[in-house]
Structure 1
Amino acid sequence: MDLNTLAAEIAENIKKTLKLDTRFVVCDYEVRTGDNRSELYFRVSSQYIADGIRSFFEKKSLAHADVQLGSVTLLSDCVVDAEAFTICNVSAAPVMASASHASEQTTQYLLGETADVIEQRGPYWTRVRLHADGYVGWLSTNQIVRCSKDDAAAWTRGKRVASKQLVTTLRAKPVGSSVPIREFVYPATLPLKSRRGTWISLRLPDSSTGWIRAAECVAVNGPGIPTAEAILKTAHRFLGVSYLWGGRSGKGLDCSGFTQMVFRLHGIELPRDASLQYTCGTQMIGKQSECGAGDLVFFSLDRKKITHVGIALGMNREYIHASGFVKINSFDPAHDLFDGHRAETFIGARRLDIG
């Protein structure tokens, strides 16, 4: 095995040993090889990771004498600038696994949401940690507005408005024929500025103004009541919305983005991924017939790794989920909406603390 490959294997082994979930933390490394040995240079997002890496090399120094630790740098020690926060300036910015448009979209950053800046790479890419769910990823710099901590805090205060439709249009002026300037996608929210007749103006992150008919939006006064009935009513709003890997908006949803968003709108925070949502709740339900309204239902192809999640409807063994598009299926073989594949791969349900 060449030294580059050995060094990369050691770095990946460190991640596994420390049980790092790189969806939420940063542990980048670079291999530099020369003079019959390789050095690993790490950039990490916490002191815990840095200490773990150093401890690993102290314990394994004799076993890997030809692969040494070059350095470990905390991202917090890197120079960012005073504008260490961002606000999303487009309807749904793709958050990528790496700084490339060819990379995987891991989640979405919605219009008006805020995030921490972790790293800047040239003029085109910014690495952030979303305040919505802690996800870490790369954004196109031209889709965000950089700001200070105080500006980010001020942005989140005051009266806010959401669209009644899954996707609607903000216009430059309070006239239906005016130029569209943004898509306003549910469940994003924006600060209310003023009202003019049947129109209201909303403040955009770049300080411009977007106009929308008052009848097309609703004031946001906090999370909805966390009852099963209310949660299922919200879930039904997304029926027919297309599946989109990494999606979490009215423009497209993946399975866990759908469940996370539905529950968040009622004040219940869930992790971003189905595998993490499987750890939530106060009770494990093992039988399909015992799933109640609002339970999270989970699926696994190998009975080990969680591959899908939905929400039980509490009648006719039905559940709603994002699979191809948001739809309703049933575990009951006699039901018109029975899905045999999902029935076979059901692994259990989790009951959350809702009314």
Structure 2
Amino acid sequence: MNFVRLLPLLALVAAALPTARGQAPIADIVFGSCLKVVDHPMLDRTLTLPMDLFLFLGDNIYADTQDMAVMRAKYDALKASRFFRELRRRAPVLATWDDHDFGANDVGADYPKRREAQAEFLRWLDEPVTSPRRQRDGVYDAQVFGPVGRRVQVILLDTRFFRGPLRRAGKGEPTLVGGPYRPHPDSSVPLLGEAQWRWLREQLLQPAELRLVASSIQFVSEFSGAEAWANLPHEKRRFLDLLRETRAAGVLFVSGDRHWCELSRMDGPTGYPLYDLTASALTEKHPRGTPSENQYRALPKTYHDVNVGHLHIDWSAADPQVTWRIIDVAGRTQIEHHVRLGELQPTR
């Protein structure tokens, strides 16, 4: 067969598979969200942490514009900052986006400049011209790090490009402390979009010991009125059904958006618990300081000042241990939890 004719097929295959980033195991993953300024003591603290990988979880800039020149200037300022340059010098940098770097507060597929915003996002990251991210709508991506037996798969979801309208509280419905939204009863309203759902299924079928799912908005938490998967409960159920179908092991969620931190835990569909550590914000202190209700909160403590998330994997143990931490500007641990990989295996 003519090689030129094979190119579209090869591109489809490449888009369905995670990108491998070498065989050295990674032990330290640092992650954060909500970065409004590029010079801040919390960013300096972040650079002191051990890291083999850094994840931007969204609101990486606050563009809030339909003017792509404004958006590009804000990305360029971040890209030129000491913080970003030092991150790139030390470790691979991966990213997804949330509403403010997508284009405007709480927007989804109705944002009119979403394709232009995607181009600016990929330009910021120097995404290669051959990248599958440049060939499809949305910025979702997956990469695998490490050798067999110590593989970490990072799945970056796009919760913006395809998302349908949210439902606001109607007349007589009180606004909750978290925000004005209510769970949507219409099961046709999308979050990830069909192309991303098909892609996600392929990723969950790939072999990996640990899977870190990066969602810009909280996955596990109880409905609180703010943006979260709980606002589109049919989409959250679809993800849980997909985990049941694929029997994917080692799934942990990290999320941002809220400008405060908590660890959530729910029973998973295959017998092991699903954890979601929310790390937010890198530079934006939460003005209210009052956590919303969350029946899935795994630890009583929440944290409401600037912070960054850190995950450490102890591969030397017979049953490797994962330690999650929320770290403050002074380097103190504010939230901490441990889980063994053996506790993240399907049992049904």
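Overview of results
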quantity	calculated
When distance in nm of label points 7 Å out along Cα→Cβ at positions 70 and 190 is computed for each of 1, 2, the largest belongs to	1
Highest-scoring label, criterion being relative contact order in percent (Cα under 8 Å, 6 or more apart), among 1, 2	2
Highest-scoring label, criterion being distance in nm of label points 7 Å out along Cα→Cβ at positions 54 and 310, among 1, 2	1
Read-out helix-only ellipticity at 222 nm (-39500 (n - 2.57) for each DSSP H run of 4 or more, over all residues; to 500), computed value -5000, structure in 1, 2	1
Label whose coordinates, when Kirkwood radius over Cα pairs in Å is calculated, return 20.4 (choices 1, 2)	2
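Readers should treat all values here as calculations from the given coordinates under stated rules, not as data from a laboratory. Model, not experiment: these values are computed from the prediction. Cβ atoms are built from the backbone, for glycine too; each structure is taken alone.
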